[in-house]
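A short reminder: the numbers here are calculations on the coordinates, not readings from a lab. None of the values given here were measured: they were computed from a predicted structure. Cβ atoms are built from the backbone, for glycine too; each structure is taken alone.
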Structure I
Amino acid sequence: MALNPRGAYSQTGARARTMDQTQIDEGLRSYMLGVYNYMASGLLLTGIVAFLTAQSPTLLNAIYGTPLQWVVMLAPLGLVFYLSARIHKMSVTAAQTSYWVYAGLMGLAISYIFLAYTGTSIVRVFLITAVTFGSMSLYGYTTKRDLSGLGSFLFMGLIGIIVASLVNLFIHSTMLQWVVSVVGVLIFTGLTAYDTQQIKEMYYEGDGTAVAKKKSIMGALRLYLDFLNLFLMLMSLFGNRQ
């Protein structure tokens, strides 16, 4: 009986492609799990620091009763820009340390929520945020639709609400704050799906171990910001004040 070398080669090639795809899928799951672990750990650190700060009148007075409040408010923003600009030149350890410092600073900056809102409403809004974030992140991970077209639109909206928020620091308009919160919820909901897909696509670039770890940290930072800002916008809309 004659052998069919072409058929044998095709079967071998198919098995090899299947094994390669299995390895890629396993690697992607491991990579995304690392991203979500970093994100969740950062949020946990932020929550702990915020809660402990809110329980300390001395620390609250030191932060919010002095010009130090501006440092606490602006330092996280500066650290985000620093990480984004220097991540490629930083070691993995330095990138991790910067991320944890950022999460801790954000805890100081948002500690006011434990004074401004009831504990019950904080838990309720956190759960709403978690469900919304999880649903949109899952959509971004699984959808076959290319979401890159949304990037420019969402970024322009993000710039808009940042500018509006800064303006509202001086005019204290309740209506403007409500509009910013509503638009912010829509933008950060969309960014959750968009960023998840972008983070997933970064995996396929096939970089070395160190670069992949730094990508995990930056991906976690993007999702951390989406979650935290979505939570704060929802708190503004649905939180019950003390």
Structure II
Amino acid sequence: MNFVKGKIEDLAEAGIEDKSIDMVISNCVVNLSPNKPAVLSEAFRVLSHGGEMYFSDVYCDRRLPLEVRKHEVLVGECLGGAMYIEDFKRLCREVGFTDPRALTGHVIEVTDPALKDVVGEAKFYSITYRLFKFPPGVIETLCEDYGQVAIYKGTIPENKNAYQLDDHHRFETNKPMLVCGNTASMVGESWMAKHFTILGDRSVHYGLFDCGPSPIGNEAQSAGGACC
């Protein structure tokens, strides 16, 4: 393990090369950055194919006005820098993280009367996201059905009986699960590949996969162990 001092917006300056990292982990830091597109772009650049950005941060159900984004207390509480959830998803796709997956999340309550008056009706959430990097064309913008099946082997440490990929994909050990093409790639062509068996390929297309929207990414009502 090496410790390198640098800025998350410019990992090149810190000497981190293209496709040299298998996993990027962050906890409630990205919201404090004044240049969030640079943070995600740099994370995408340094990740190897099949690598993952795994991080928790604070998000909002709307775009915040300038007075909230510049409020010193709210910025210090990680609320002023919270991105609108849909803008975050758009940014992910622009950078190359085509299918952002929410893992866990919960509502952040603003209880101070003065701060509640400043934020108004804005609602804040802490969400843990998983962003996977693959070559162009591997991950599609929608979940497509190729009749693929994923089987978890139960070999990831501390996940003997099941593995939670995201908020709506929980794989029980040795139980076959029909998955979309994106999910098959995430578990079958990433660092998780040795822990899963994938049956089928993309030679035959059956239409749109009935994956359903992310309950966290849309409502952020799920209980979980994300930050804050």
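I have 8, 30, 34, 20, 7, 1 for P(r) over Cα pairs in 10 Å bins from 0, in percent, calculated from one of the structures I, II. Which structure is it? The structure behind it is II. In this comparison of I, II, the computed figure 3.4 for distance in nm of label points 7 Å out along Cα→Cβ at positions 145 and 177 is attributed to I.
3.3 is what came out when distance in nm of label points 7 Å out along Cα→Cβ at positions 49 and 81 was calculated for one structure; which of I, II is it? Computed on structure II.
For structures I, II, which has the highest computed value of relative contact order in percent (Cα under 8 Å, 6 or more apart)?
I
When helix-only ellipticity at 222 nm (-39500 (n - 2.57) for each DSSP H run of 4 or more, over all residues; to 500) is computed across structures I, II, the figure -5500 traces back to II.
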